Structure P
């Protein structure tokens, strides 16, 4: 594999609170030569979690650590398990996506072989997951507990994934298995004080990151928030564009959510 111009797989800034924010799907980097192999439908990277890193760029003000992936999910999907186990019944993409959420092929020809995929796992997937593990361990050692919030976004209508229009705020706790019930309740209530529609453990219950790292019995809690891109992006803009007014409107909701996590302080469920 030509690894020309390989850049570090993520940007990381540690915080001074028990909370780590992970953004695994906002990256747009490709490995050398990959762009030429993408189909016309995939070359614009339509399944990117556009501008999610910009939406949360202020979290350092709250002392929250931030981990942002740099590579596109078409290189490797950081929110899929290494064994590529299906996370959802109607899942259309895997560890190495072969089709877009719209069901279109990602690649003009067969993708890289097993050796190249092994290199990607070793140099991109594993470092990201190792950074999460290391930081959560540090936070738990320091505070007695740690919380991971995995932040995502998606277009509001994806027929291949779900019927109708997605709610604005989609909170997941792997059906209660990845986080304390008290923490989930606190976050859920923080999302109720707005005009945005919301759902708990609906279509998006949490991917491999939430499920893999959330272990309440070990004082490590993980949640996923999937935002509808209609809450902060311009409608049908090409290329995708953030709507600064919408982004400003949803910011208080995100602040309230993160503040609720910080105020929870590792309380033990009754």
Structure Q
């Protein structure tokens, strides 16, 4: 059906089922282990990625997709009947992916393409993609979708509890969380994506306290518009989900695997809690 097609990148951590359900086109980032390279999701599943991370080999690295991969996605959207494309990317402060998409959009002339920096990552980005896809399916035009997506960036929250900081530190994405490194042995860090960057949110003495703190934080913003959990090879993910299922929201809780793009920088035993607060709640926070 003609309309606006949503394109995103694999940092959003949408499952194959969610991608199919919402008719989204996903451009993969590249994951490197030493000299080996894989296209995220296409050549390396989250399961395979976490298995490799728990070994003794090279730590993974990520690379943004070249503009040509976005152009191919835009061409596919046009070939399948789309009137326009809205491309929602990982935060430009975390990856060159946004810049690559903008370059691609500037050279693509078959149908209109707009690129929006979600200022987010994992299912913060993923929830924004789902919301835009639902609005597009309901008939929203390109300008309307761009405005709604840009407004939604200020209402999207991403928090994480890490198993450690080795991956984040060595991956160079530690940003405002740098202060946590010296006290790693005595704390379990809670991080936040703030202004499109990874920053320190809280220092907790144990993982159980960190998860409890996070649960209280999320519950304090309820009722939520959307809520998702990203599981980065966590042993205690069922406990995390149990604590969040009772939090009221407009849409069901989504549970996905944290993928290679984010997992390369956070390491195993990471849990990400991502949600969107209603517009009224966001206004009252300002």
Structure R
């Protein structure tokens, strides 16, 4: 059986006649008649009775139409699936992020993306940078955001942000009166620091060493957010990624620039065998918009 002939038969059943089917399909009525005759020859029974110039489905034609309708419902589903793939790609997007961006920038991007693509399921993890890298390298994450101290072999990577480190403390802290914080200002001050292998921690250690200051570290943590929360609670003063404290995400903080300048460097990671898709491109667009829209406060 020719699929085109079956399509003509379906159009006749839907529209109620050969002339209507011809108009629906954009073909001539003789072409409709030829297709119908060919289909009846192929199936081996009459699909319609011709009564006073009108086509009336036979019992066999009605039974055949039930299966045709079911088959075309499957084709319609395939068309819908093709449209979905064309518009957003596959239906799941897996994202992993380091903590510094994982509670502000990335959730904003996910929220904007979800409004435009409500049928896409998003998997989201906030992990350490090394775990983010492993998730991306293994293909368990489609997009990752990680600090630049990771091993970038086996993943595609590009720079996403390079914000300058800020010093955070309670608003009532004496150092909050200063416009800029230097290592000498932090002599004998309880200090909250990132983990020893963090590149910003390494740069901070050098800045203190160059100034002849030996910091009094009270807490070490891999997360800028932890530093900000602990600082707001009065545990100490710390250096953190400004994106962690943007838009007052941690209330009660005074935020000051640190001198000399130290920069956080965050990378976007993709699997080495990653294929491009509309869905991934759309999410990356939202990610960059969220980054650009986030105000980095120093007040």
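Kindly point out which one of P, Q, R the value 1.9 was derived from, the read-out being distance in nm of label points 7 Å out along Cα→Cβ at positions 28 and 204. Comparing all candidates, it corresponds to P. When helix-only ellipticity at 222 nm (-39500 (n - 2.57) for each DSSP H run of 4 or more, over all residues; to 500) is computed for each of P, Q, R, the one that comes out at -10500 is Q.
Taken together, the values in this text are just the output of simple stated rules run on the coordinates, not laboratory data. Keep in mind the model is a prediction, meaning the values are calculated, not measured. Cβ atoms are built from the backbone, for glycine too; each structure is taken alone.
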